[in-house]
Structure 1
Amino acid sequence: MDTQFDAIIIGSGLGGLSCAATLSKANKKVLVLEQHSLIGGCATCFKRKGMLVDAGLHEMDFGTQKRDMKHAIFKHLGLDKKLDLITLPSAWSIIEQDKPNEILTIPHGNTKEALITAFPHEKEGIEKYFKKIAFQGFLVRSFPFDMKFLDFFFAPLTTLIFFAYNMVRNKSVGEVLDSCIKDPKLKRILNINISYYHHNPFKFIWSYHAMAQNNYYNKGVYIKGGSQKLSDTLSEIVRENGGEVRADSDVVEILCDDKSAKGVKYIDKKTKEEIVVYADTIIANCDPHIVYTKLLNLKPNEYKKDSRLTEDFRLTSSLISLYMIFDKNLSEIYPNMDYSTFLVDDKYFNRPFDETCADSANTPIECRDFAFVNYSKIDSGLSDRDDRYLGVGAVYSYYEEWDNLDKVAYKAKKQELQDALVKRLESVYPNIMEHCIHIELATPKTIERYTRTRKGVIYGYDQDNEGFIGRERFKSKSIKNLYFASSFGFPGGGFTGAILGGYRTARKILDPYFYAKRITLCVIFGTAVGIGISALIKMI
């Protein structure tokens, strides 16, 4: 077994795997260590009743090639040829539960026109909103190291100045929606999927909402075979390029020499053997608080240059997941059931859209917006049987709702919530439970148990601050050779955020002097152009 590598990645979430695959493609010898038996973090599938259950992927936003950086990353890594991306029939549908026959479907492509048809009195505001998200999509069109030279040269005027404005103003989704839209119901519709990122639109930063929605309104996709297929394919890329991915490998210590990371110690959970491996670069795809306090065993004053990143940022966004297996194809029984449907409680959906009423945390958990994903709407690749179909429900939740409960109370609360969600589902889809052969509910504590992330958050720190100031640095200031690639870093959580974050960290490791070289070239180019123009003017 090899003990010397160019880079060791602690954790196999999408940030770690995308980082590992990018480094491997650059001929770096990489080792990925994962404490769980499954590779992928939240991007995994587990088996129940003879089929795969997707733990985390409902749908992935997929924008145009000019506006979504995933295209460049997928092409760079070869994922575009290895994955089968299934286009979903719509962005999603919304049903108010006292009007189960009235379905508002948000389509791909002509989303703006559909919303104007549904809300003609808000035509001007809707057009303004779509211009705003399109502009934010332009700003995040590419990482600097993937920009063409002239795009990079003019970026200070076309891009950076607006990033600076975003960070200074730190506008929230609620603030921007208030500036465009008057109808509170339309504001909630435009913000319906906030539970996948945050809970309060008046704290959730505008740019992240805009980036995701701009992509979702273009196209949503599902990876055939589930999120495990994505994780396994990234692992395959690492192995194809001479690297290793080891599951059941529990890292217990980051080894340092004079405040410089040089290796890790981990336990092989199968053999119970303690193993030490070394690398020039250590990359943490895990909660940075765990890195500093447990793996490095440092006190706050020993990593004070980074302490604000582990102590000051909020951790409040997680999910309840209701996993259900059916013995009938739901799309045949309920032809009007969309792939993704948000069931909303009318009493709360029709309240004013303000900082108090729009905050999901202020709504009883059983009444919060309930997303139900019907995987039988597509050829998901999760089962090869004609009597196994997956349905997954998702509801916003936070750790404190489940903390400090003994086993009996915790189990009872889970059952009570499960019953309430099933009742809501049956109110829209009568007799659906007659075909359900398995059901289980996961809470933030479940997520914490499997991923070891504080409070079971799946998106890292709350997206409360624009830009880099609201996320983990890609490189530690306290420990040399220590880097981060996870949802805690920039740009943040979700499948897209984690993939982008891991890729970004890898590219910065591979070319640490990129900015110095490119800026120098820009100065030379600009000077040459200036001299040429000056000479031309004199000639004239």
Structure 2
Amino acid sequence: MLSVLLKETEPVTQKPIWSGAMGDLKDYLMDYSNFFITQKSEQEGEIYVLTAMVALVIIMFLLKNLSNYLAMYFITFLRNGVLKDIRNELYHKVIDLPLHYFSEKRKGDVIARVTSDVLEIQHSFLSILELIVREPLMILFTIIMMFGISVKLTIFVFIFIPVSGFLISLIGKSLKRKSGKVQEEQGHFLSIVEETLGGLKVIKGFNAEKIFTSKFQESTGRFYKFSNSLLNRQNLASPTSEFLGICVIAVLLWFGGKMVFIEGTLKAAEFFAYMGLAYNILTPAKAISKASYGVKRGNAAAERVLEVLGTESPLKDKIDAKSKKDFSSEIAIDHISFKYEDEYVLNDFNLTVPKGSSVALVGQSGSGKSTIANLVTRFYDVNKGAIKIDGIDIKGLKKESLRGLMGLVTQDSILFNDTVRNNLLIGDENASDTEIIDALKVANAWEFVKDLPNGIDTNIGDSGNKLSGGQKQRLSIARAVLKNPPIMILDEATSALDTESERLVQSALENMMKNRTSIVIAHRLSTIQNSDLIVVMQKGKIVEKGTHDELTSKNGVYQKLVTMQSFE
């Protein structure tokens, strides 16, 4: 069009015919547009042709932008869908991983991986999905057109592009490393926030605000430094690629101008079109180089997310794991040994708990009592020996099935920021209001729940902090009662309570333990005097066992513990 308007070509008055050969396509299109413009120029005048060209350009850009919008519209669902799936997969993995995984990791770091790292993946990988298709196609078709106009000039351009590409890649190399540091530090200061909220009472009580403030400020200071370094490196990407692109354009102007003015091997109109195409490559090339920096940055976040997703749980159900719906004879703890790290906490421990009996484990702190509860519920696996229920090794049972047989009441009453009703429904999600109230009555909790502003629909606050320690513990017991399991495991359920609360909780526990098999881990000996068997532990071994009366008459380790507590 430019050639005809600039009168660089002879007017074509005969309609051209295409021979069908691809090599003749360019000449055919040139001749056809020449014929069309010549005809219209004669009939309507040159201004009409110019107006038609402008209209054509507007229509093409309208279609381009409409396609862009539609591409972004549909890709939004894909991006957000992938984001949702990654988060769901991460949460599922976090719930599936064993307890010891989280004793080694900071909670804040895990939170950072589920939140900010996943967002980083969205910004870096998912935001360039459209670029992966659109920009390379744009470059490919532009290059084909450039070859069509001038092979010699295009080859000359291709000598310069790898040089600029190499310079751009140098900047990107350190981005991944710097980005990893930023995400790590983010996990660190989120951990400090999480610990601060959990231990606010202690921080205020010990006037430790300054210590924690300086810890947090040190972390945010490092985050500030790493983020500046990362962003400055990233901000260098766009100007560098633009400057190198302009260098290529400048070289083109010089070499192409020589071809037009001195050698005469290229027409001026073709040169204008060629320069437009060359500039057209710059925008997608710039977008791709920017995206490649994003990918390098996102790599660090992706590795942190994949590290969690790729962690195999050692407590995974076996392929042939069985389900067990009932409990008929006994729990056998068969010569087990266990260590958390290097030293054994339990050594060749042997115990049988018959159905319907109550067995209490007592001993000083660190004797391995709570470890038994962790092993029977399979929060950890034994290193040697086996734990069997009705003769079946618990490693051969599905975890869900095993834990379905057990009710657990721990020393720390773990409640959630929800209503009384929803906290209890964790025990049995299909329970009716009547069953909930009956469970609260068994646990001596109905007397205070009925006086709450909205009864069982009252929100009890973060970790149940709107309630007293005794009230929280009685709700934990009610939850276990509602589950109605054949086996109860009570891990120092009354150790954190005052005497009045302990009396109410102890009465609730006795109500609950009727006709059930119980393993009671106790610190206060007054709570286990009626147990069928009391096992006294020291350094992971059984030193005495018998009923309360048998053990006191022996005048051994148990009697010493009783005397010490009576003295207290």
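For which of the structures 1, 2 does the calculation of semi-axes √(5λ) of the Cα gyration tensor in Å return 37, 32, 22? Spell out each step's value before the answer.
Working: 1: 37, 32, 22; 2: 78, 25, 23.
Derived from 1, not from the others.
Output the label of whichever structure in 1, 2 has the greatest value of mean count of other Cβ atoms within 10 Å over residues 226-233.
1
Say we calculate relative contact order in percent (Cα under 8 Å, 6 or more apart) for every structure; which of 1, 2 gives the highest result? Display every interim value, and only then the final one.
Working: 1: 23; 2: 13.
Sorting by relative contact order in percent (Cα under 8 Å, 6 or more apart) in descending order puts 1 first.
Among 1, 2, considering only FRET efficiency 1/(1 + (r/R0)^6) of positions 378 and 482 (r between Cβ atoms, R0 = 41 Å, to 0.05), which has the greatest calculated value?
Details: 1: 0.50; 2: 1.00.
Answer by largest value of FRET efficiency 1/(1 + (r/R0)^6) of positions 378 and 482 (r between Cβ atoms, R0 = 41 Å, to 0.05): 2.
Looking at structures 1, 2, which one was helix-only ellipticity at 222 nm (-39500 (n - 2.57) for each DSSP H run of 4 or more, over all residues; to 500) calculated from, given that it came out as -10500?
Of the structures listed, the value fits 1.
Every number here is computed from the coordinates shown, using simple stated rules; none is lab data. Quick caveat: nothing in here was measured; it's all calculated off a predicted structure. Cβ atoms are built from the backbone, for glycine too; each structure is taken alone.
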